[in-house]
Structure I
Amino acid sequence: MPKHILILNGSPRHNGNTANLISWLNNTLQNAKHTVSQHDLYPLNFKGCKHCDACKKNSAKPACILQDDFTPILEDIVAADIIVIASPIYCWSFSGCMSTALDRFYCLFKRKGPSLFAGKKFVGLFTAGGDYFDGMELCVTGLKELTQHGQAEYVGTVSAIFCDDKPMQEQKQRLTEALTDLVTKL
């Protein structure tokens, strides 16, 4: 059954490794007849959560008090069946704009009733100059904790590692096979 998949791209590079991996995922998803939309976060103007708890007063929608470029994305997250978090690994973590975006997920957790991404599926898509243990494992652990708390499911991770030493094209076969396997789990 076709799903609505939302990709959040935390890379500043339009033609970089993360963009290539997203493109390959898009091809795989479209071949499987899924609907895909994408938000490139880096050029957007948005801030992190103020932790003012104004969002907790409304349990039916995100209701974030901040009105900026990320506000409509929150509605897209609620509407999606599957959310893909795509980010290069910078300084042992997500890129800065992805960290800020994930911070805004706070408004999706409600005091009454389930979170607004309960029942959704999440996927991690990461690129790194180093190996899996150069911060990527911290990102995966964080996403798993976030999804567990939000009553969602973390489906899996596809990672392109050692991108500085081994160009993405050399990894394409392995990565497209991993992406195909991941899409079958959706």
Structure II
Amino acid sequence: MISEIVRCLYLNKKNRNNKNFAPKGIFEPTRRTFRVGFRDIDFNFHLNNARYMHYMEKGRWDHPVQTGSIGVMLKHKVNFIVAGLEITYIRELPLFKKFEMETHYVGFDDKYFYLEQKFVVGEKLFAHGLVKAVFIKNRKVMPPDQLLDLVEHKTPDIKQPKFIENWKRLAELKRDS
């Protein structure tokens, strides 16, 4: 992922110097296009299940670049840590298929941010992922409202999708068993 970090740093600098760069809001979906390559496939000649998470990570790295928040995060030494991930495979992505990774923050609570990540071709959904994450500063979890203040984003009235509440409940049940 070092190449992804270098890419983000380069794009951040490029965006700062581009007077036409209009960052998206932190709660707006971002998209990045990819193509399934030889290193991505398994014996079925489609995207291997482990590689989906690789592309999800790339989408999560790209999100702060498109929202313009990466500079603030670097300046204040804030790091993003995945605390949970769930993925559902719907359709296969064959070799050479072009797809988009859509990353969308869908809500937060007192500790975690919740992201929805979709693998889409046109309007068709090929896979759906959920990510629970925290931001860390000085080895401590930064509450979401502090991060939103840091990136100068007004806290929106967000109603988390019902599936996030269900996912949170499932995590609690797993911890209790």
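No lab work stands behind these numbers, since they all come straight from the coordinates. Keep in mind that this is a model prediction, so the values were computed, not measured. Cβ atoms are built from the backbone, for glycine too; each structure is taken alone.
To test your reading of the models, identify which of I, II gives 15.1 for mean count of other Cβ atoms within 10 Å over residues 66-73 when calculated.
Label of the originating structure: I.
Between I, II, which one scores greatest on distance in nm of label points 7 Å out along Cα→Cβ at positions 18 and 90?
When distance in nm of label points 7 Å out along Cα→Cβ at positions 18 and 90 is calculated for I, II, structure II comes out on top.
I, II: which one has distance in nm of label points 7 Å out along Cα→Cβ at positions 58 and 98, as calculated, at 2.9?
I
Comparing mean count of other Cβ atoms within 10 Å over residues 2-9 across I, II, which is largest?
I
If distance in nm of label points 7 Å out along Cα→Cβ at positions 82 and 130 comes out at 3.0 when worked out from the coordinates, which of I, II was used?
I
Out of I, II, which structure matches 15, 45, 28, 11, 1 when P(r) over Cα pairs in 10 Å bins from 0, in percent, for residues 26-121 alone is calculated?
II
Once mean count of other Cβ atoms within 10 Å over residues 10-17 is calculated for all of I, II, which comes out largest?
When mean count of other Cβ atoms within 10 Å over residues 10-17 is calculated for I, II, structure I comes out on top.
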